[in-house]
Structure I
């Protein structure tokens, strides 16, 4: 069986910008993902250019590593990030439950992590000129969460300006 992984694992492998762009590609339906054995394959339509990304997750201690390649030949590219995110979405059996250890909990302060608001504009499909993705990115963890209008209104860096 393929090694299970989580979005947090992808956050340790890819930088926040790459994950944001990969998530956008998933959200606009620009990727087809499939599995053959332990290998995950994604065909990504990135601005009209099709790229094929393959990855095989494996355990290295308590961490997940990816044996990954993409036809764009870049390491850690948006196509690989999109493939990993799309695989987690399409194949729930791949999702590894995330559980903090006691040491992680003690080392992490109880205060909420400061998050940045990111607006990503990307090319739309044939019916839309552009797509805007609104996301929160954790400043230390790089964790990415979708942002709703209500969340933006109460976010300290945005809400006060909008309400004024």
Structure II
């Protein structure tokens, strides 16, 4: 249970995702936690992407992405995908060396992710904050692995992120 000292935005257990982007055929994966469905018909998502990142640069140049809902067993990938820049690190090469990559819709994805969503960019909204908002429609999806999705609460319990008080 969250204490009254915990900031409101740290009291919920949002799901943890990885966004697959590319530029000139080179793929990258990052971590996204500010993600939500915003429309039922057509199904659309809003994804906040941090400024000055390789993912943000790719998002500006390309129109198709894969949003991966991470499985709780994948919590150890968060440090690697979230704390290494795709500008200086070939994350896919590392993940392939660990036999963690599969193909879905012709795009590399994490084998053990809970679900995949193929997205098409509809708009990018400049927020004035430290993230821009990618608005994307869902073109295809697949449930991949049964079980619980990875959440921020799971990351807190495993010491991957701070408690957020």
From I, II, which structure was Cα Rg over 2.2 N^0.38 Å = 1.00 calculated on? II
Answer label among I, II for the case where helix-only ellipticity at 222 nm (-39500 (n - 2.57) for each DSSP H run of 4 or more, over all residues; to 500), calculated from the coordinates, equals -8000: I
Mean count of other Cβ atoms within 10 Å over residues 6-13 was computed and gave 17.9; which structure, I, II, did it come from? I
Can you say which of I, II returns 15.6 when mean count of other Cβ atoms within 10 Å over residues 22-29 is computed? II
Compute relative contact order in percent (Cα under 8 Å, 6 or more apart) for each of I, II and report the one that scores greatest. II
When I, II are compared on distance in nm of label points 7 Å out along Cα→Cβ at positions 62 and 94, the highest value belongs to I
By the measure FRET efficiency 1/(1 + (r/R0)^6) of positions 86 and 142 (r between Cβ atoms, R0 = 25 Å, to 0.05), tell me the structure among I, II with the highest figure. I
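Bear in mind these aren't lab numbers, they're just calculated from the coordinates by the rules spelled out. Because the structure is predicted, anything quoted here is derived from the model rather than measured. Cβ atoms are built from the backbone, for glycine too; each structure is taken alone.
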